[in-house]
1. Ranked by mean count of other Cβ atoms within 10 Å over residues 87-94, which of 1, 2 sits at the highest value?
2. Here distance in nm of label points 7 Å out along Cα→Cβ at positions 103 and 215 was calculated and came to 3.4; which of the structures 1, 2 was it taken from?
3. Name the one structure among 1, 2 that mean projected area of the Cα convex hull in nm², for residues 95-206 alone of 7.8 was derived from.
4. Work out which structure the value 0.99 belongs to, where Rg/Rh (Cα atoms, Kirkwood Rh) was derived from one of 1, 2.
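The numbers here are math on the coordinates, done by the rules we state, and not lab data. Quantities reported herein were computed from a predicted structural model and do not represent experimental measurements. Cβ atoms are built from the backbone, for glycine too; each structure is taken alone.
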Structure 1
Amino acid sequence: MSEQATRDTVMMSELTWDVYQRRIRDEGAVVFVPVGAVEQHGYHLPLGTDWMMASYVARRAAERLGGIVAPPVTYAARSQVRTGGGPHRCGTTSLDAEVLIGLLANILCELSRHGARRIAVIDGHFENRFFLDEACYRAQRDSALRGAEDLRILKMLYAEKMRPETMERVYAGLDFPGLDLEHGGILETAMMLYCHPELVDLSKIADEPTPDFPPYDVFPANPDWVPASGALSSGRAATREAGKLLVEEFVELVSDAVSAEFGTGK
């Protein structure tokens with residue numbers, strides 16, 4: 001890779017150590033840390049959907065803001081039956097809560113040790129939420145004890161909110177099931193059609209009703225609660241055009257949040 005190409009890339013893994021050091025220490029670049037999951041998403045979407053989309057949104061936001069994207073945390077908190085279909089389908093690979101907390105906290109502390117003082121954790125897996133909160137808290141506390149009192153961390157689900165007009169266009173008269181049931185549904189299917197169309201097979205979307213879960217969980221979990229495909233809502237109405245609309249809005253949402261908190265922009 002040429003010196004100019006190395007300078008232009010936002011991917012930490014593609015930078016030499018000295019360019020990376022200059023970017024974070026001298027230029028104050030925000031470091032984005034995508035966090036996703038390895039989890040079934042029905043018959044039509046790949047196991048890496050969550051980390052692929054978190055990484056895509058993080059990269060696009062970093063390109064807007066002159067940031068750097070760290071390698072993603074691909075494994076995630078345990079898939080839950082009522083939000084991710086649970087652990088029953090082959091391929092879903094989950095971490096114990098303490099492992100995920102410790103892993104992300106360690107990564108954030110290492111980024112702080114490198115000299116990063118502005119870090120954005122971009123989440124793409126619904127079940128990660130509170131474990132990432134704890135990891136960010138521990139990293140901020142432990143970094144402060146080591147002299148990095150000025151470390152600031154932003155953490156957000158990239159799909160934290162959608163404009164009403166976007167929802168109307170994407171769901172086209174259909175009911176939005178909520179992010180908890182948008183597992184393998186229109187939102188994820190549309191986004192993957194836009195970003196990774198070669199990994200989507202619309203012909204394999206199953207005709208299944210949206211599950212009517214009871215208002216509680218049981219342990220061990222009951223796999224019969226989940227449709228056979230593992231998807232919790234249908235992605236049949238998804239289109240690439242809807243995916244573009246969603247992705248561009250989420251990139252803007254993440255970019256605006258980072259700019260607002262860290263005072264950065266291009």
Structure 2
Amino acid sequence: MFTIKQLTLCALIAPVAMLSSLFSEKSQSVPKGIKNVVLVHGAFADGSSWSNVISLLQAKGYHVTAVQNPLTSLEDDVAATKRAIALMDGPVLLVGHSWAGMVITEAGNDPKVAGLMYISALIPDEGQSVVDVSQPYPAGPGSAEFRPDASGFLSLTLKGIEEDFAQDLPAAKRKVLFSTQVPWAAPATTQKVYNVAWKTKPSWCIVATNDRMINPELERAEAKMIKATTIELKSSHVPMVSQPGNVVAFIAEATQKLSAH
């Protein structure tokens with residue numbers, strides 16, 4: 001039997017124990033190292049291509065923003081990315097997919113950017129454009145599925161999405177990607193990047209070994225050029241859609257390593 005004094009003590013202790021448990025759970029959800037991640041999409045895509053990655057990162061306690069690139073020019077996409085970086089409350093890991101490799105290489109000079117991550121991306125050296133970066137290696141089969149409109153914007157055919165862009169996704173998801181793609185201004189392919197950020201910022205790369213948009217050998221050569229910490233995923237051009245868990249694990253690894261710098 002409990003005395004009145006014992007019951008009173010239990011009543012006082014229980015809420016404290018509950019609060020302690022809540023604080024413990026909360027502390028476990030806070031990521032180690034850099035907590036801010038800015039995700040930048042590539043051509044023929046929009047910010048929704050990061051949906052699965054965003055959910056997983058948020059569940060780990062990260063503050064995440066997906067940039068909505070207009071895809072109208074390199075300058076416009078860099079400006080959109082810088083606006084997203086400015087809204088973050090501390091150091092940022094800047095992540096770019098495909099064409100966004102060009103974008104983050106320039107936007108990554110922002111003082112808030114602590115590190116860069118390239119995912120099946122184009123990575124320029126000083127004074128290079130998309131055309132310059134791509135030239136040393138055979139083009140991926142998907143480039144044959146570019147279709148210009150009357151205004152000079154490029155889109156991908158349904159065949160290009162299904163066979164070259166996202167061939168490892170279920171048919172329904174491939175059709176959604178086709179319907180949500182944002183046309184890409186053709187002149188952007190010749191716009192050059194200067195003052196490349198990877199020369200002064202730590203970098204990470206994901207090579208998509210089944211990429212049919214960007215030659216995987218080009219991706220490997222780029223990773224070697226920038227001395228990036230690199231992993232390879234057996235994926236199409238869009239590993240953030242087909243393998244979000246692996247992408248998030250690599251992002252978490254990068255943010256933790258950045259905290260040691």
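1. Values: 1: 16.6; 2: 19.1.
When mean count of other Cβ atoms within 10 Å over residues 87-94 is calculated for 1, 2, structure 2 comes out on top.
2. Working through the options, I get structure 1.
3. 2
4. Only structure 1 yields this read-out.
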